[in-house]
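Peer 1: Multiple structures are listed underneath, in structure tokens.
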Structure P
Amino acid sequence: MNETALTVHQTARPHGFPTADHFSFAESTIPDPAPGSALVENLYWSVDPYHRELMDDAPGGFALHAPLEGRSIGRVIASRTPRLAEGEIVFHRHGWRTHAVITPDETRRLPRFDGVPLTAYLSTLGGTGLTAYVGLTRIARLQEGEDLFVSAAAGGVGTATGRFARLLHAGRLVGSAGSAAKAVHLVREVGYDAVFDYHDGPVHDLLGRVAPAGVDVFVDNVGGEQLAAAVGALREFGRIVRIGTISQYNTPGAPAPRFNYADIVEKSIRMEGFLVSNYRDVQEELYAFAVPHLQSGRLALDETVIDGFEHIVDAFLGMLRGENTGKIIVRDRTQVPSAH
């Protein structure tokens, strides 16, 4: 066990794209758990697009010079509560630090399924996969054979959405990504029918090429120009699932997307956003849906794993720049498989 604890703090509010200078690593002695709590040594950390929103000076955001919040998986190494046994693996939200003191009510026990690695609980079986699953089943109410367009298709939610849509028997599946290499990967490995690089021209034209007959559902992780293009491409009774607006997180002054508002009425389009935190009751349903496919190999994990807690800020900034494919996860060096 490490002799000291490391915690990431935010030191300033970014104006535009954040940099490493907006964060600092604080070193301290490993805390002792109070009665009724337990000490967890974190093993895996999730960095997510919503963390960028929390960096701004807004209600519910990150406090400066204080430990940050994030999803994490760790091992209980000292306990002063009978509800958390030493050696137990738990999920909690005291991430961005090597050690955390948590209460039983702040944790979730993770069911262990044969052949399913712990990282899955931060990707396909975690908030990322739950977002994709809720978006398809509860918000879009996807029907067999319907065609989808997914923006940021190479990200964690985008790859999970593509794989889940295939298992739910969607029709044609098209997406956008930030590079030609990602577009090729999504078609060859994830199951998309066609993917365009949104840098290659006006999105309206690019989407028209890959989906000339339109789409039934748009799963939107980006907002901006891609949202405007999707409104035009949607068929009658089309649905827009609003998950995120990553294109505008670092450019808050960017103009809102311009589209034909009459389309919303004339095509009976429904647009709905949601917070996955309001759908935690769907977690067991996600396990029942996804785990058998993970075990059979029909469903693969899309993960970019970064080794070493000291790289967590770099991983977060790289995710915002689109350097990952699938869910980005930081792994403690003790969890790196030996090269046998």
Structure Q
Amino acid sequence: MISIIVPTYNERDNLEELFSRIDKALADREYEIIVVDDDSPDRTWELAEELSLIYPVRVVRRTRERGLSSAVIRGFKEARGEILVVMDADLQHPPEVIPLLVEAIERGADIAIASRYVKGGKVESWPLYRRLISKGAIMIGRVALPKIRGIKDPVSGFFALRREVIEGVELNPVGFKILMELLVKGHYSKVAEIPFSFGLRRAGKSKLRGKTMLNYLRHVYRLMRWEGEIDRLVKFSLVGASGILVNEGFLWLFVQLGLPKSIAVVPATELAILNNFTWNDLWTFRDLRRGPLIGRLAKFHLAALSGALVQFVVYWVLLFLGIHYLLANLVGIILSFLVRFVVNRHVTWG
């Protein structure tokens, strides 16, 4: 049994074609369609109930709840199948791809994602700003959440999974991208990405708004907290603060011992780097230590160098643009800190 979960809101004009194409795509398989409708003003739920006389459709009409993720979670609870498929009703997700997702699950994948960004996938007729928003969202997610780093399209709304992936998993009903949450919290070992062409919306309106993008960032933050990445970032910050004290203290000591100020800064900086590496290795990234110590130390130096280069480049660019030198330096320091954290999280202790 394949359970296809379709959250809807004002999608009445798409339902007949959607159900017909799903039926043709799965002609030789047992399936059910679960429509979870948020009491659409255009009475999407009503037409879905009428079409249930023709197709294996069950309708859940919600009058008090709203939201895409909570609708999908409700669909999971209602589903009878062992393979669960999630897709939109707007026909941008072609039903003909469903058998490919199911076959990937049957070949051993725990999650199969219909991906726009693997070889063979594409997006049709998106303006440049939509492409930039989509790519930017994916980049933010992959940097902030190491568990999804290898996924090309972790924000896809079209995917399939084994029921076991969500068993015992507490999902956040106010989350923005349910797939990203499944990739962070779910029980799985193998993910497959299947290329598809993200089509044009046939009817209705796109739901992309400024509030939507803000909700995405909030969702990423919540998942970072759940994974412990926020705690790790705080620890990294505290270690960095201790490095400043070490650097300043040894700089003063070496100058007192007679070293020229221009030379004393070199060993003082190296000792601060060694201090930071030691505490990060023993505390911040203790659970992620892999490989030889000398290798991690070399990569940590590389991260420090990357951060310094970013700081200097940002400083000089902002200075050239007329920004006050103190503000330019502060921006450089902040970006340098973020770069060092990301490089260390994904490379040194990746």
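Peer 1: Taking Cα extents along the principal axes in Å, for residues 271-326 alone from the coordinates of each of P, Q, which one would give 45, 21, 17?
Peer 2: Answer for the origin of the read-out: Q.
Peer 1: Given a value of -16500 for helix-only ellipticity at 222 nm (-39500 (n - 2.57) for each DSSP H run of 4 or more, over all residues; to 500), point me to the structure among P, Q it was derived from.
Peer 2: It traces back to Q.
Peer 1: Something else: Quick check on the output: 0.15 is FRET efficiency 1/(1 + (r/R0)^6) of positions 15 and 223 (r between Cβ atoms, R0 = 25 Å, to 0.05), derived from one of P, Q. Which one produced it? The partial results should precede the final answer.
Peer 2: Values: P: 0.80; Q: 0.15.
Working through the options, I get structure Q.
Peer 1: Between P, Q, which one scores greatest on distance in nm of label points 7 Å out along Cα→Cβ at positions 103 and 303?
Peer 2: Result for distance in nm of label points 7 Å out along Cα→Cβ at positions 103 and 303 over P, Q: largest is Q.
Peer 1: Percent of Cα pairs over 28 Å apart computed as 53: which structure among P, Q?
Peer 2: This figure was derived from Q.
FYI, it's all coordinate maths here, none of it is from the lab. Computed from a predicted structure; not experimentally measured. Cβ atoms are built from the backbone, for glycine too; each structure is taken alone.
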